[in-house]
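Pasting the structures in now, so scroll down.
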Structure I
Amino acid sequence: MDTHSGHRLPVRRAEVIHQLRESGDERAARIVAGLPTDQDGVLDPHAVDRLLISVHTELQRLSEELRVGERLLYLLGPLFAVLRAATGRPGPYRLVDVGCGLGYVVRWLAATNALGTDVELIGVDLDAALVGEADRLARAEGLNCRFVCGNAFDLPESATVYVSTGVLHHFRGPALAEFFRAQAASPAQAFCHFDIAATRLAPIGAWVFHRARMRNPLGRHDGVVSAQRAHSDETLLRAAAVPGIRALLYEPRGTVNPFCTTLRPIIGVRPPLEAPLRRTLGQEARRMVGPEHLTGTI
C-alpha cells in the first residue's frame with residue numbers, strides 16, 4: 001500500500017517471507033507462505049482482503065470485551081464538554097478515528113449517540129477493503145457516521161479530535177513523533193489514543209486471549225507481536241511532547257495493577273484546555289500525568 005496515494009502495490013510472497021525470516025519471525029513467514037499468489041508470485045489481493053476482514057472481525061471481540069467504546073467515552077465526554085465551553089458554540093465538531101479498521105469505535109459511538117448530535121463521526125483507514133466493510137456495516141446498522149479511505153491528516157475537513165485504538169505500536173522511531181507532530185500542526189484541539197500498556201504480562205495476556213477468542217492464525221500471531229511492540233510510557237510521552245500540545249498519559253504503568261492493565265490512553269490537548277479538562281474530570285484527573293512526573297521513574 002502506498003501510504004501517500006492509498007493505491008495498492010503488488011507484493012511478492014517470496015520477498016515478504018524473506019524479510020520475515022531475516023527479522024527472525026519464522027511463524028509469520030509460515031503464515032504468509034500459505035497465502036495464494038498469481039503465476040508471478042504476487043499475493044492475490046482478493047485473498048488478502050478476505051483475510052484482513054476476517055482477522056479484523058475477530059479483533060472486534062477484543063474491543064467489545066475490553067469495553068473500548070466505554071473507555072473512550074469516559075474521557076471524550078468531558079473533553080467535548082470542555083471544547084463546547086471553550087468555543088461557546090454548539091458545533092459542529094469532528095471526531096476522526098485514525099486507522100479505524102472495521103470502524104468499531106465510530107460505529108459504537110454512532111449507535112449510542114453518546115457524544116451528541118453536534119459531533120460528526122469519521123473513520124479513516126488506508127486499507128480500502130476494511131473501509132468498504134466498515135461502511136457496509138454502518139449502512140446495515142443504520143448509523144450516522146462515515147468512513148474514508150486515505151490519510152487521516154489529509155482530509156479536506158479538519159478534525160476537532162483525533163482518536164485511535166491499537167495503532168500507536170505500529171509506529172516506530174521517528175515515525176511515532178511524526179504521528180504526533182502531524183496532529184499538533186493540524187487545527188485539531190485534542191487527541192486520545194488508546195494502545196497496549198507495555199507491561200511484562202502483556203504478551204502473556206495477549207497469547208491467552210487470542211488463543212481463547214481467535215481462530216485465525218494471523219490474528220493469533222499478530223496479537224502477541226503487537227503486545228511485544230507496545231511502547232513504554234516514557235517513549236510515548238517523549239514522542240508526544242511536541243510544540244503546541246500538552247501530552248498527558250492516563251494510568252501510567254507505575255500506578256496501576258499490571259494484572260488489570262490492558263489498554264491505556266495518551267491524551268493531548270491544546271495547553272489552554274488542560275486546566276478546564278482537569279476540573280471537569282475532578283479526582284480522576286490525578287490519574288493523568290505529564291512527562292515531568294515520569295522522569296526517573298521508568
Structure II
Amino acid sequence: MASTDLRPREARTASNELAGLDALDTHDGTRTPLRRVLLGKALPPAAAVALVLTVWQVLVWARVTDDYMLPSPSAVWASLTDLWLKGTLLDIVWTSVWRGLSGFLLALAIGTPLGLLVARVAFVRAAIGPILQGLQSLPSVAWVPPAVLWLGLDNSMMYAVILLGATPSIAGGLVSGIDQVPPLFLRAGRSLGATGARGARYVVMPAAFPGYLAGLKQGWAFSWRSLMAAEIIASSPDLGLGLGQLLESGRETSDMARIFLAIVLILLVGIAVDLLVFGPVERRMLRRRGLRP
C-alpha cells in the first residue's frame with residue numbers, strides 16, 4: 001500500500017531521525033524495584049562497613065597493640081550504649097550539629113554576596129581575591145586562639161571560627177562558578193532585560209550553580225572541621241558537651257573507647273549531611289541539566 005505522507009522525502013527522513021533520537025532520550029518512567037534499590041544503594045556501603053569492622057576485630061584478636069590503645073568494636077558499642085542510657089548521647093550530637101549548621105548558614109549568608117561582588121567587580125577581585133585564596137589554605141585551627149581572646153569561651157567564639165573557615169570556600173566556589181559561565185549566556189540575558197540583580201538571579205546564579213555547589217560542599221566540610229577544632233581546644237562547662245568535647249574528655253581520661261566513639265560519630269554526621277542535604281541537591285541539578293537519567 002502506498003504511503004499517504006505527502007511531505008518531501010527529505011522531510012520524512014529528518015522527521016524519522018528526530019523521532020529516533022527522541023526515543024533514545026525517553027524512558028518508561030517505571031519505578032525502580034525496592035530490591036534493586038537496596039542492592040545498588042544500601043548493599044555496597046553496608047559491605048564496606050562490615051569489612052572495616054571485620055578488619056578492626058581481627059586486629060584486636062591479633063593483639064597488634066595493647067588493648068587500651070586499640071579498643072574492640074564491642075567496647076566502643078558499650079561506650080555508645082552507656083551514653084544512650086544516661087540520656088546524653090542525643091544532646092551531645094545535637095549540640096555540635098546545631099552549631100555546625102547554624103555557623104554554615106551564617107557563612108552562606110555572608111559568602112554568597114561576597115562571592116558575587118568579587119566575581120563581578122574587577123577592583124574588588126584585585127583587592128580581595130588573593131586574600132580569599134590564602135584564607136582557604138589557612139588551617140581553621142589557627143583561628144581558635146584569637147577567637148577565644150576576642151570573644152571568650154562562648155558560642156560566639158565557635159561561630160566566629162566557623163565563619164572564618166567556611167566563608168572563603170563558599171565565596172571562592174561561587175567566583176569559580178561565575179568565571180565558567182559562557183559569555184553567550186550573559187549576552188542573551190542582557191538582550192532579554194536581565195541586568196543587575198535580575199541578571200544575577202536568573203542568569204548568573206543558575207549558570208554558576210555547579211561551581212557554587214562545590215563551594216558549598218567544601219564550605220560545610222570546613223565548617224565541621226572548624227567546629228571540631230574549636231570544641232577540642234576551647235573546652236568549658238559553659239559551652240556544653242559536643243562531639244569535640246567528647247573527644248577531648250576521652251583523651252583526658254585515656255578512654256580510647258570514648259575517643260573512637262567520638263571519631264565515629266563525627267564521621268557519621270559528616271556523611272549524613274552530605275547524603276541528606278547535598279546529595280539530593282546535586283542529583284536534581286544533574287537531572288535538570290540532562291547529565292543524569
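When relative contact order in percent (Cα under 8 Å, 6 or more apart) is calculated for each of structures I, II, structure II gives the greatest result. Among I, II, considering only distance in nm of label points 7 Å out along Cα→Cβ at positions 51 and 187, which has the greatest calculated value? Largest calculated value belongs to II. Given 19.4, 63 as the derived value for Rg and Dmax of the Cα atoms in Å, which of the supplied structures I, II does it correspond to? It must be structure I, since only it matches. If helix-only ellipticity at 222 nm (-39500 (n - 2.57) for each DSSP H run of 4 or more, over all residues; to 500) is computed to be -14500, which of I, II is the source? Computing helix-only ellipticity at 222 nm (-39500 (n - 2.57) for each DSSP H run of 4 or more, over all residues; to 500) on every structure in I, II gives -14500 only for I.
Each reported figure results from applying straightforward, stated rules to the coordinates on display, with no laboratory input. As the structure is a prediction and not an experimental result, all values here were calculated from the model. Cβ atoms are built from the backbone, for glycine too; each structure is taken alone.
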